[in-house]
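No value in this document is a laboratory result; all are computed from the given coordinates. If you're wondering where the values come from, they're calculated on a predicted model, not measured in any experiment. Cβ atoms are built from the backbone, for glycine too; each structure is taken alone.
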Structure 1
Amino acid sequence: MGRVTEAANEAENQARNPAVKTKAPGRDPRGNPGTLVDAEIDELPAAEPTRVGSRRALAYLGVCLVLIGLNLRTVFSSFSAVLPEVTADAGLPGWAVVVLTTVPVTLLGVFAPLAPVLARRFGAERVLLGAMGVLTGGLLLRPVELPGAGHLPALLAGTAACGAAIALCNVLLPGLVKRDFPHRLGLMGGLYTTAICASAALGAGFTYPVFSASGEWTAALWFWALPAAVVLLLFLPMALRQRHPRHQAVADGVNVWRSAVAWQVTIFMVLQAMMSFSVFAWLAPILRERGVDGGTAGLIVSASIVLQMLGSLFAPALAARFRDQRSINTVVALMTGGGFALSIFGPLDFIWVWTGLLGLGQGSLTAVALTMIMLRTRDGHTAAHLSGMMQGVGYGVGSTGTLMVGQLHQATGSFAAAGVLFLVVGALAAVFGFRAGRNRFIGG
């Protein structure tokens, strides 16, 4: 019933929106673009593509979606780039530093399940617009000093708002890219995923130079509200023009929560998230504690994230060539855990090598974890449910990585214990990656 209705609506959508071509039927689930999962796939009637009047308008939409992706990680890497300055000037207690590095990642998991619900009520485009408004407001709020209360309340509230907004964008953006650009899925999927990685690299690389130029960490954090506000204004007219008919959710696909394969893939996602967001939150402070100056630390983290882009570009295609993914999952998990530990324990003369190994490993690990969504499922509905499970549990539980690093540092006064932690996490990721990589499907 759901698939027949979806096909009928596809024909109607094509008639109403001629600038968008029809989806190619029967696409191989092992194709790399398949990692773009539509969170609204259970809607009845099927969600329509964004209404555009011309190919130029469609290109404008594509630019907006890529620019949204370019704002989804600066909140993580920008704060860590000036963490010592913020801590000293704002007088942050140790618990606050831990909370500020953990809360946004936790909220990625908490708010992820709300994205399809809000999209069903208001439309994906308007929810994205609202999320960008909240993200801009959160970025503006973060550095505010309240009379008699200092910086901490605004830092907490602004960071929480940013995490909630990014969660909605994380879930809805891939579906919009997939739905509106089926004829350019490889190009748009690559641009979108590259933009997200570039977002983290920009936050790491440019925040400290802005601080050096202005002399104020508040200006360095406020700077990142500017690109978010620009995208908000660019996307505003197109999002408001969209009409959204009433939709309801229909149940389809297997129950992923009862599948052992789904849990293996999800735990693999949890372990990679523990390392991934700890890189964004703590790699720059780790380098600075080892004696690297702030500007150089930002460049090293940016270079590591650029290497993440390379890993994320090539790893999914390589994984799809194998009959199963046990080997590649194991290797990239050990690369990531080992690279993280070497960044803490290894000789400082080779720090670019250690962080480069970490970057290649982490980018590949994140990409293959997401690729498991398509490789372990037989249809789009099950893939969407698995994606929701992975994001909710993966980011929610995965945020404990940043939490544990902060607590270990606070308790011991160094990052040495964190190095041991990520050797263990990398080993566990290799174990669950091996199990998730077996050639099996959810639902038998």
Structure 2
Amino acid sequence: MTAPSLTAAELPDQLPQIDWITDPSRVARLSQDFAWFSPVLKRELGGKVGEVVVRPRTEDEIRQVVSLCARQGVPITVRGSGTGNYGQSTPLAGGVVLDLSAYNGFMWCRDGVGRAQAGIRLADFDQRSQPLGWELRWLPSTYRSATLGGLFGGGFGGAGSITWGPLAASGNVLGVRVMSVEAEPQITELRGEDAMLLHHTYGTNGIVLELEVALAPATPWLECIAVFEDFEAGLRFASEFGAAPGLLKKEVCFLGAPIPDYFVNLAEHLPTGSHAVLLILAPAAEVGMQALLARHGGRISYRKTADEVADSHRTLLEYTWNHSTLHALKVDKGLTYIQSGFDPSRHLAQVLALEEVLSGEVMTHLEFLRTKEGVFTCSGLQIIRYSTEERLNAIMQIYRDHGVFINNPHVFVVEDGKQAGKLAEGVLDMKRRFDPQGLLNPGKLRSWQASVM
């Protein structure tokens, strides 16, 4: 006789030694991420919560929880710190939220490679690796709270991508340790391209336990703000400095007016109405940067050494990437954003054309980087004065009409966002291998649902 199936709410009684969270308000909070940046996702994901949250601390505790869920047919949504923006950690089918933030051990670092458990915070990883001479190659602006596993499961890259490209660039992520969702969970080490089939899939096709990543030499980064009266001058400076191969940098962020006006805590360094370029660079690159700056008519309004940044407990990184959107939303809740990728062969022309067409409605925020193929370009996190969903979609179409690729941040299905409507070959095979019952984050992977109908 088949044992009666238990609900998610009944599971804590089966494993009482593990840390379960059942308080409805805490469960609701741990069922969300920063999807509220999007008025569309805020509406569509409203009220979607798990039934219970579990916070295991060891691989054996994870195995016990996963085994129990598999035997009872209970859905699992994996989360880290919930710093994503697409509802990755919002359960659509209730069930258990598997919070891996307590599974956060730093394992080792040597010869430019490091390994850690998935729940480690990126800031904690760097704190452990930097005394050994190494640091993470990329940091999102949420690095203080974001986890390594969360970045891999739903992130892109961040500061450092201007040198090393995104996580998806070959050689950045070397291996992952993965657990299957079965009554008897299996552990597998995936390397290279196989490991990357779990990248940016929102935890739908395997539970990542550990990651092995390539590192960069630890550097005492200098932080500066360059300000400009002219939009095009600031844009061209940012692009030329970002592309200069001999000037080592970690971050080049262009913010067209009026975005800098939203940065209340930096107001003394940002003249009203100015355009700004936020820079994180190696000290040896400062002379070359200053020469470029003079040619483009800008000036430095803010400068801090690595020691001064550490003493101040404030870094310009937390004004870049999607933190720029966050600071703007704190001032004006009627804003939202889009994500765009520019053609490397004409990125400046595209930016200037779109600024002419949409100025006043769309505010230009660009992150300069290298693609996963190594080509220099920029991506946009443009801030939008939101009116209607129809107009938001029309703005994204205007970008497409100018040859700009859109990663739509107002959708929560894997295929509709970064995957651009089509899964990478092999993603579904990994799903079949590591989640044969389809219990991981149900509803986020449309191709799976189609394959089992």
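Out of 1, 2, choose the structure whose coordinates give distance in nm of label points 7 Å out along Cα→Cβ at positions 381 and 405 equal to 1.9 when calculated.
On the way: 1: 4.0; 2: 1.9.
Answer for the origin of the read-out: 2.
For which of the structures 1, 2 does the calculation of helix-only ellipticity at 222 nm (-39500 (n - 2.57) for each DSSP H run of 4 or more, over all residues; to 500) return -25000?
Among 1, 2, the structure yielding -25000 for helix-only ellipticity at 222 nm (-39500 (n - 2.57) for each DSSP H run of 4 or more, over all residues; to 500) is 1.
Rg/Rh (Cα atoms, Kirkwood Rh), for residues 205-300 alone computed as 1.18: which structure among 1, 2?
Numbers: 1: 1.18; 2: 1.10.
Considering all the candidates, the number was obtained from 1.
Just checking, which of 1, 2 has the largest value of relative contact order in percent (Cα under 8 Å, 6 or more apart)?
1
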